[in-house]
Structure formats: structure tokens, C-alpha cells
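In the part that follows, the structures are each spelled out as C-alpha cells.
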Structure 1
Amino acid sequence: MSQRFILLIKMAQIIDMKFMRYINLFSKICHVSTTNCFVYNNQIIFAVPKKEISVALGKKAMNVKKMSETLRKKIKVIEMPKDETNIKKFVEDLVSPVEFNNLEVKGSTVFISADRQGKAMLIGRNRIREKELSVILEKAFKITKLRIG
């Protein structure tokens, strides 16, 4: 078995074929391996360790531009926190440029408070962005509930 496959089994994540292709392409172009690939707001987002962000971006962000041209989608590279204490920074990077006032974690529930416009942008039409954010938080941190208010 390959090392990547064993890593995926250990993380107990299910990665479908679309995300597997994105991860493989990211690995080939950016020379950084990750298992954290998400779709949020029509962007493909890769979460990598902080020390590897500059390598993943490349000189003058050429790696990201090349991937964006290849996939014909917007690409974003963010920092993957080492533990659950940095969820706020992760969510800020994820939803940027949307701003929110506060993020609170209680058990397996995340409460995000924002002003009226920020709340509307976080929820999205037909609650699509809220659902995407909820799936991302569940995959990355085992958060089961997301409340936006």
C-alpha cells in the first residue's frame, strides 16, 4: 500500500475521486502533499501546514495560478491549524473577505456571530455556504453543529 493511502485510512476521512484528483494535481504542481481539500464559495481550498504555505504558493504565486488555469476554478491555500484551538483563524482564512464578530466553540458546536451583511454572506442563498462550511468543519475538526447568528 502507498503511504498516502495509509495516511487516508488513519485519518478516517472519505475522499471522493474529484477531491483525489485535486489533491494529486496540487501535489504535482506545488510539491506539497496534503489531504485537506475543500470546496467553499466556488473555490477549491487547500489547507497545508504553516511552514509549507510559501512552497505551495510558489514564486509570485505561480503554482496557484497554474492550478487555477488548469482547473478553471479559483484556488486558495490556507493554513491548517495543528489543533482545535485555532479554529477561529482557520474559519477567518476560509471565509475571507467576509468578516464576522466572534466565533465560539462549545463542545462539538460552533457559534459564529456577525453583523447583518456578514451573516447573509456566511449563510448564502438557499443556505449553501452554511452547508459547505458545516461540512468543512466536520471534516477538519469533527464539529457537528454550526450556528450563525
Structure 2
Amino acid sequence: MIVYAESSAVLPWLLGEPRGSAVQQALATAVFVMTSDLTLIECDRAFHRALTLGALSADRCAALRTELNRVVEGRVLMRLGDEIVERARGPFPGDPIRTLDALHLATCLHARASVPETTLLTLEDRVRRCVRELGVPVLPPAA
């Protein structure tokens, strides 16, 4: 299985949230995993926000960043290029889709243009509905 992992799945997994185990299982069974610059940015912003609000300690934030970087190392990191930006600017089934979700959807579609068997790993319900309408497989299975 080839997976494009987006932020709504990666963050709960890193933070040990309840649905994170389903994400971990999907990642463990994947033959190949892709993510994007956007996932790294969103994860780091979540860590900064949690640190500022006192929800995570500085040590825990540093450990999470280290784990994120370790996991991303050796994976395909997709860049937000012109083609992805242009697709994200257009309509999607199930609109309104939030901006960051549109960028993830566009990135996944871009990945599928090269690797058609790519599956989207997301926990975001709006994104899950949209990709189903686009004919893209989605993980993990609905809770």
C-alpha cells in the first residue's frame, strides 16, 4: 500500500491520541509513505501552539519534533509547487473545503497522477468525504 499522510492523521499519531493507533497501523502496513511540506509546517505550528498555551513542555515539544523528523527522513516529501497550488485553488466535491485541506487534497491528487494506487491517510471528515467522491481510497477505516 502506498500512502500520502496528511496532518490530521500525523498529529494524533505523534501525540498519542485515541485515533493515533489506527494511523500507526496504516503507516506500519504501508510499503511507501509520502507527505508534504504542509504536514511538517502544520505539525510544527501545533507544537509551537501547544508549548505557548502550556499544553506541552519544551522537552516534549523537542521530542515530538525529533520523532517527526525521524519519521519523515527517507520518505518522499512533496513540495507545494505551482501545479499543487493551482489545483488547490479550484473547486472540490463537498466544498466548502478549508484552504489547508485543499492543499493536502491537491497534493494527494498530484501524487496519484504519478502513483495511481496512492491512498490518502486522513482523520478529517470533510477531506474523507471529498476524496471518496474523487475516487481516492482513504485510510484508516471509519471509526
If you work out Kirkwood radius over Cα pairs in Å for 1, 2, which one comes out largest?
-> 1
Can you tell which of 1, 2 yields -13500 when helix-only ellipticity at 222 nm (-39500 (n - 2.57) for each DSSP H run of 4 or more, over all residues; to 500) is derived from it?
-> 1
From which structure (1, 2) was relative contact order in percent (Cα under 8 Å, 6 or more apart) calculated, if the value obtained is 17?
-> 1
Distance in nm of label points 7 Å out along Cα→Cβ at positions 95 and 119 derived as 1.2 - corresponding label from 1, 2 = 1
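FYI, it's all coordinate maths here, none of it is from the lab. Predicted, not measured: the structure shown is a model, and the values here were computed from it. Cβ atoms are built from the backbone, for glycine too; each structure is taken alone.
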